[in-house]
Structure 1
Amino acid sequence: MKLRILLADDHQLFRDALKSMLKNTANLEVVAETGNGNDVVDLARETSPDIVCMDIGMPGMNGIETTRRLHASCPGIKVIALSAFSSRQYVEDMMSAGASAYVTKAGAAEELLRAIEAVQNNRSYYCPDVARVLVADLSGSNGKIKLAVQLSARERQVLKLVAEGCTSPQISTELHIAETTVDVHRRNIMRKLGLHNVAELTRYAIHNGLIAD
């Protein structure tokens, strides 16, 4: 069964590009689209999408308020935020409204498919641009990003061991998984969090309480 997608974005060319990409993905189906926030809830009730890809800045009603109303009316529908902006305030507002993922338009083509896969499996997702902003903000605050939003349980285990200084062979032995699998997890962790080296991973793990400072 195909995953049903509703596109909500007031930029026709951008919406057309997303629709074309999604239609060419085997397990996805675009069931409705709109450029006005006022139409989203009614369209969702009519077409029963699994996921709404929601632009933040739309006429009629912005994506934050639309997400809030959609979440209240149709709580089973997942929302992926789409925005040209990666500021922490926009991210927090959308996630508080009920969104499950946040993707910037600059990387929408590739990242949207990753976000769809994540929310389909009941995980939240931040694209790397957003993850970098959130991780950078941690250095000036006491707030913590919930790791469950970003990483799977196995990825959290790998991150903890990497931050403690373990090599891939050591992690392989500790977790009883192949060394190549460890390397895949490491790459996925760095991509999801927008980090590039062990030092950045260690800092992230400390800020999120995985290891002691």
Structure 2
Amino acid sequence: MSILISPSVLSCDFANMQRDVEMINNSAADWFHVDVMDGVFVPNISFGFPVIHALSKHATKPLDVHLMIQNPDQYIQEFKDAGAAILTVHYEACTHLHRTIQAIKAAGMKAGVALNPHTPVDVLQDVVEDLDLVLIMSVNPGFGGQKFIKNAILKVELVKNLIHMKGSHALVEVDGGVNLETGKELVKAGADVLVAGSFVFNAENPSDTIAALKGL
């Protein structure tokens, strides 16, 4: 399987969002990565439901929604209604993780679990068979443009081994500090999906940059 690319719309030009959405639609990208932050779980606030609704109207590719919020369970159906195809929650935000995963699937979405940089991979041992996606954070969540945390490469290898051992079909996604150099190392370690924000949207030609990542 070739690598999947999920550009992070958090880094797009909000004054020209439709233009940037069309660019992603016409590019080699596979998904739209949508970061939702509540200012509590992470020290930043981002998109609400109206923006996701608007995105889903124009996006021709699946919305890969990453919740960096407390109490994600109470909003699962709303994210489905807003257009999410994949819904990823943080291990650190879910008291009853298995129940949350089941609720996401029952709502008709693919279920992902994200791990903060300090969270070990083995916390997923009992749920990985139920997952469609594991998201390894290679920066501390909350802001774009941060420096890549190199330990994420080892975590990708570890989670890939766990997935194989448990017979899971989960994809491994990595978010944070992804560029051509770090992307190459992550793909070699077993990453299936790369999220790229500022690297794509700050590029002279974002579409060519997406194609370059896709070719890793």
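Brief remarks on what is shown
- Cα Rg over 2.2 N^0.38 Å from the coordinates reads 1.08; which among 1, 2: 1
- Comparing FRET efficiency 1/(1 + (r/R0)^6) of positions 61 and 125 (r between Cβ atoms, R0 = 30 Å, to 0.05) across structures 1, 2, the highest value is found for 1.
- Structure from which 22.1 was derived, mean count of other Cβ atoms within 10 Å over residues 101-108, options 1, 2: 1
- Given -15500 for helix-only ellipticity at 222 nm (-39500 (n - 2.57) for each DSSP H run of 4 or more, over all residues; to 500), calculated: source structure among 1, 2: 1
- Identity of the structure behind 36, 28, 20 (criterion: Cα extents along the principal axes in Å, for residues 93-172 alone, calculated), options 1, 2: 2
- If distance in nm of label points 7 Å out along Cα→Cβ at positions 5 and 157 is computed and equals 3.2, the structure in 1, 2: 1
- Which of 1, 2 yields 14 [relative contact order in percent (Cα under 8 Å, 6 or more apart), calculated]: 1
- Source structure (of 1, 2) for distance in nm of label points 7 Å out along Cα→Cβ at positions 69 and 205, computed value 3.8: 2
- For 3.6 (distance in nm of label points 7 Å out along Cα→Cβ at positions 133 and 181, calculated) the corresponding structure among 1, 2: 1
Rule-based calculations on the coordinates, nothing more; no lab input. The model shown is predicted, which means the values in this text are computed figures rather than measured ones. Cβ atoms are built from the backbone, for glycine too; each structure is taken alone.
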